[in-house]
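Next up: the structures, one after another.
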Structure P
Amino acid sequence: MLKSEGILALDIGTSGIKLAEFTQGKDGSIELVNFAIGSLGLGPGDDEERGRYLVLTIKDMMKERQIRPGPVLLSVSGQTVFSRFVKLPPVDKEKVAQIVAYEAQQNVPFPIEEVVWDYQLIGTGENELDVMLAAIKGEIIESLTEAVEESGLIPDLVDVAPMALYNAARYNIPSSEGCQLLIDIGARSTDLIFLEAGRVFLRSIPVAGNTISQSIAREMDLPFNEAENLKIEHAVVGVGGAAEIQGDETVTRISKIVRNVMTRMHAEINRSINFYRGQQGGAKPEHILLSGGTSVIPGADTFFREKLKVNVTFFNPFENVAVAESVDTEDIAENVNVLGQVVGLALRRVLTCPIEINLMPPRVLADKEMRRRRPLFVLSAVGLILVLLTWCGFYFKMTQLANAKYAKVGREVERLEGLNQKVKKAQSKVNQVSKRVETLQELFPKREIWNRIVTEIRSLVPDGIYLVSLVPQQDMGDSMDILSGGPGAMGGVEESSSIRFIEITGVGYEDKVPDWEPVRAFRDALKSVELFSAEKTEITLSRPPAAGEPTREFKIKIELAEPLKF
């Protein structure tokens, strides 16, 4: 491989850090030449000390591996990032950013001025746009980037760990017609990454390595750190039943605890698979790939193979990525399960990746832009000095009268040029404002009607009941899901169409909705709303919970008091 530019990649997890150094080949490939893995040594309640531990750990890793400071590509834990997949009606390209900004304000559960967010178009359907939103609280990403800067590194990009891992998987796994599920089991969360042609879907679940350690600590009445050490030394996924592990009592107890946690994780994975298939239109996974520090617990692959009834293997992020001979082979083999994120980060430097989210805070972006312009400032200063020297020689040879006249003319030209630039900028701002006004005039009337309807419905939802979809319906025609963003979204309704009904689909959890009375109360509340007709607002489906299921399903059909025309 022909080597040139170096690349530093840093993955900051909840309990550990991975720092890797790559070289970029002239052919666009990358090669791992150095890496370090450090533990923060933090328990679940030690987040206040996180910044100080980050600085010390990164400095120690760089010193141990002799990694020189420089620009670094950074990824943060998916647990700290709010992500959401939304569907939008098709609009002109120049209006996409405005629509997405509005959707971000509606979906991000924090004031938009308090977060750093980004989005990416991930697909275009026949009548809709698929958009992925990602947002992180500003104070969190500022704290992390400040710690990275204090350690001597310069943040150049901020990615999200599961998205970086998705890019690494796409690069290393041959494309196939089926669906594959990459399960990355970390310390505080497990990231589920669905790999299917034409689709992007990620989800984090709060069952992971720390869940096992906390369960051991609770069951055996131990401090968290001791429980963590027992997990590392003795954890194995028990086979269950009569074939349970026999022998050392401690190992037997820990294996049962691990299996109980893995069973909870399997239930969450199953729910996510069902959601992906039902709400996102995806296929059932045909192959499971395991990754992450907790995935190497003995028996984990066998457990998932038995539970999910599919082939299970471990993800290798170096399938198509070279490793330098100077890197210890055994060291790589022991840690390959936690290096996928840094591979995905390095690929962001050399390729156009499937997901290219960047959550760099504004302050860091401004510093980066200043560093980029610094050489231009130096050249400009040198050029200015040369120009001044030239003009000094010229003025020295000119008469005093000519100098005065030329200076006067020059000042007048500069003044007029300044006025001209101000006029151009003002005109540009006027044009921009005009375009925005036109866009808002087109969008607000229809959106205001639907916002009022949706707000009325949501305000009446009883505790314990959750809405799955709101489906507006024409007199006898197609429906369109405006809550889940499914097929038939609002952009698909033809001009002069009339909407008369809205069908609500919802579920109630047994612990708060033990019978149908809350659903009937919800229906009666809807009848009292002036927007809806009381006569034809009825429950059309009452499906009790199936065996072992925690929810009951219902549908309510609402007739609008006055049909809506588009």
Structure Q
Amino acid sequence: MQFNPLKNKPCLLSSSFFLLAIFSFLQLSAQQNNLQVDSAVNLIDGLVAPYNNVQPGDTVFLKTGNRDKLLIRNFKGTEGNPICFMNKDGIVTISTNSYYGISISNCRYIRFSGQGNKNVLYGIQIKKVVSGSGIGVGSMSSDFEIDHVSVENCLTAGIYAKTDPDCSFQVTRDNFTQFNTSIHDNYIAYAGNEGMYIGSSFYTGVRLTCSGRDTTVFPPVLDGVEIYNNTVSHTGWDGVQVSSAPLHCRIFNNTIIYDSQAEMPNQMSGILIGGGSACDCNNNFITDGKGDGIEDHGLAGRIFNNIIVNAGKTYLPADLTKRKYGIFISDVSALKDSAFYICFNDIIDPKSDGIRFQSIKSRHNSIASNLIINPGNYNLYEHDNTSFSGRDAYVMIPDRNSDVELKNNFFSLNIRDAKISLNDYSILAGSPLINTGIADKFTLLFDFNDHRRPVGGLYDIGAIEYDGGADTLLHTVKENPVLFPNPAYSVLKIKYLSLSNKKTVTNIYSAGGKLLLQQTDEPLQPGIQELHIDVRKLQRGIYFYAVRDENKIASGKFIKL
């Protein structure tokens, strides 16, 4: 099945909801096409009146204010007409001593969204879950979208999205597939375990004891996964984990900082592509975690356009035997004669090796056009009587039976040799990275900033293509504003294309969605504009911006150092 995410389809209200006013004693109100659930309600069941009247395309609004946990179950929309659950106008805040904040059970074609108010980034905010996870999606749920929700301070994971088999045998690989999992534009912080746990970790089978007999059951797979535009901070275990996703899987445009703070062995990475997955993992920014930047234990995959900084550097820094890598590839579930492509990544200051490649089942693998700076194992391999040289620390291939081709990578112990910005890692004029990359395994048309590549017909090494001319800038800002420096220290500059000379309003929000700063500018004439935003008063962390004029709004995120 081809991946067909909900893509923020409009959730139109059916006129049938005007009939529901008679059920006001159930704390469900219907006025002017607004179906609203009171904060005291903690169960919304699509099989029970009045909720059994909800139709595909309808929206169920959650009343603004504080509430305890909420269970949503037994709702079925249709493809292109999901049933939506979202905040109404203001912010819905959830704090609970229970084992979940939001639970979505036995639902298909639904959207759970915090976009009920366009001026609030995260209209649904889970502030605390004392005994469990922020959001759990399971019990044969499929075809769902979760967006613009913040999840903080959970005992276990921020978001679970999987259905596990049990002794009923109703959920096995043969009779259920989790289709179209879309999780985007969310904020997750201080999850005790994973930031996101998507799909089963037991791709090769889980052993159950049923009626006194041991039985091996294969869990469902996921067909269609998109994890993007999320910010994940301060997780105990892995930042994002996706397993058992062999078809149409993408993990992209996420920001992950301070992963693996609990230092739990085998649970330490920014992004973990688990057994049974074949994912594209690209355009992610991963920094200052205690784990590996990216681990791929899947069937095969492509890892490109990522920026990985300080992977594992703070994990037992004096103990060189506790290794952590920028990118780690294994044979946990790799298919015979499959291939991994690791290209156009920036890997800067990893604790141990830049890339550690430990697959021998895969063939015709490519590691090309990567920028790798100062791997921590360089001196160990160079001077401590190992069988390797310092150069092996950039790309370590411990088994020479691995079939890997290295082409056009740039290695150095000193980041200044690369001539890139120390703030946002963009390429500077005169850099040896310019026009020295290669993309011979697959066509790549964009870089880390979603700007076009190649420019001038030749690829540049690393995650970011060199932007040396106005033509490239004009092409770029038609799609997205250009931010620099990012991370920013004192002044954030935003270049964007305005088609009018009307005023522009720029809002800066905290990672939790609070408006912190607003600036109004008036362009002198239509064309490329450059805003200067003073961010000196902001604390170090992740922030979001929104630039609005009379024609459009553009938004994104930046880091303040």
Structure R
Amino acid sequence: MATSMFTKPTLPTRTQYEELRIKYRDQLIRSISPTELLLSALSAIDTYTDKVSEIRAMETPTEMSDKILSLLVDENYPNTIGPFLSALSNNGHAHVADVFMTGSNDDLLTDENYQLFSDKLADLCTYLDPECGIVDSLISAGVFSRCDEERITAQKTTNDKARQITKILSRKSNSSYKRFINVLREKNEELEHILYILTREGTPPISAEDLNLIKCERVRIIHNMESMHTSLISRLVSLHVFTDVDRQRVEAVNVHYKRNEEILNILTRKSSRHLHNFIEALKKTEQNHVADRFDCPTINGRVHTIVRHDSSATQESAESSLRPVLKRDLEDDESAASKNLHNLGIHKGGVDDGSILIWFKVSSRETLKMLRSDELDTLFTEMYHALLADKGVESIHIEILEEEFKRCEQIIGERQALMTPEHQYALELAKENIADQIYVDEDLLKNVSLRRYCQDVILNQNSGDKAKILLEVIACRPDCEFQQLVKVLRRKQQNVAADFLMRKNIYLFVWRHKTQVTLHSEYKKLSYRREAVRCLVY
């Protein structure tokens, strides 16, 4: 059918409609979103009521879309083609109607752009924040309708909302896709990583490695970051990590650990530049002990296979067999080997030619102590002994030189430790039981070395709340400041409070009866686990 037949917008004949439906079938089917709004409009057309009921009963959107396009294949075509195309145009499908009015598929989403959405779906679900204001921006740009907004907000989880946004975009017109990209460019500072995912412009999102680290450190960060009584949120806004929308979302949460959860939820859907500036904001608010959790020292080692003396196989041949399998397993996060390693905190790996070199990122002396043990040797041997049995391999050993341990111990030793769970519990109990016996003034706050901003926040509280806020703040400070607080209380002759905090049986009581302290119950449960470790075999 010649394109010249459609130089003017006219209703197609039945033959023309069928030719176009067959010619662009795949594009048309994936461009139709069988919403209730569209189905209701189609059911209002004479002779379509029963057919639309059949469409509603279908299981998949593809079946429904195909059936919608087939509604006109009957003797009522001359009377229904006009209302049918009007129903499409008036209910978010003008790009589909235009195919039959103009004979061109120019405004249907191209195969390339449609495939791009499919290929990047996982990344978009991970990094697109549906609450950041993007939906409102797309409505203003004429890409989304209020009906689209309702479909997105009806989803329960953040990932589901992001997936719904992507699905809706993949059924829009090509011009809508271009407007979507323009919105990303206009909001480059906050959506640069989404633009990067789709176009390679802008800044990449937070790496999978850093996401895994944040996941491993999440509980510690939540219970040690101070966001309620410091200028952290303002710093995040001034450093362009948070938008004003983000700020409002965070400040709407008034429970300490829940607010920190919201901060991390927002942060993990941002760019690598945002993460860098987030760490900088922690440092500017004197939370280096928390910032350090995002930067772990690396310890290097080597994987050795131990071959039986009576075996005809060599160590080199055994490692040659191990290398490709280890490479495959460590690159696959869902493999049994990766899951076993993740239980030890190891969440990244890879293999290079030659000797099997390995490194781990460690965050504490406890991690280093675990690496000194034979625990990794046992795990690697259990995972790969069957594979290497015919090579005469008895065991696998991870060799780490003593100088590597000392180097990492020095780095970790120079960092401020997080407040211990025992001290946090003691501070929590003090807040609940003796806060009214602690007198807080400007001199006391200066002696516990709090920033001026934090001092002002505490001093501006009601007299009954000053001590409670002070204890909340100290619970998020480095562990050394617990003893500093006790010393200041003694100098100020507030011995009742100092004795309460130092009494050892309080720690034992809280440790044995953790269910009585609800705020940190989850932290206590997890505090026995090993520190986060990351490895890469190369």
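Per-structure values
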item: Structure responsible for -17500, with helix-only ellipticity at 222 nm (-39500 (n - 2.57) for each DSSP H run of 4 or more, over all residues; to 500) calculated and labels P, Q, R on offer; result: R
item: For 39, 31, 20 (semi-axes √(5λ) of the Cα gyration tensor in Å, calculated) the corresponding structure among P, Q, R; result: Q
item: Per distance in nm of label points 7 Å out along Cα→Cβ at positions 205 and 261, the highest-valued of structures P, Q, R; result: Q
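Values quoted throughout were computed directly from the atomic coordinates according to the rules given, and no laboratory measurement underlies them. Here the structure is a predicted model, which is why all the values come from computation and not from measurement. Cβ atoms are built from the backbone, for glycine too; each structure is taken alone.
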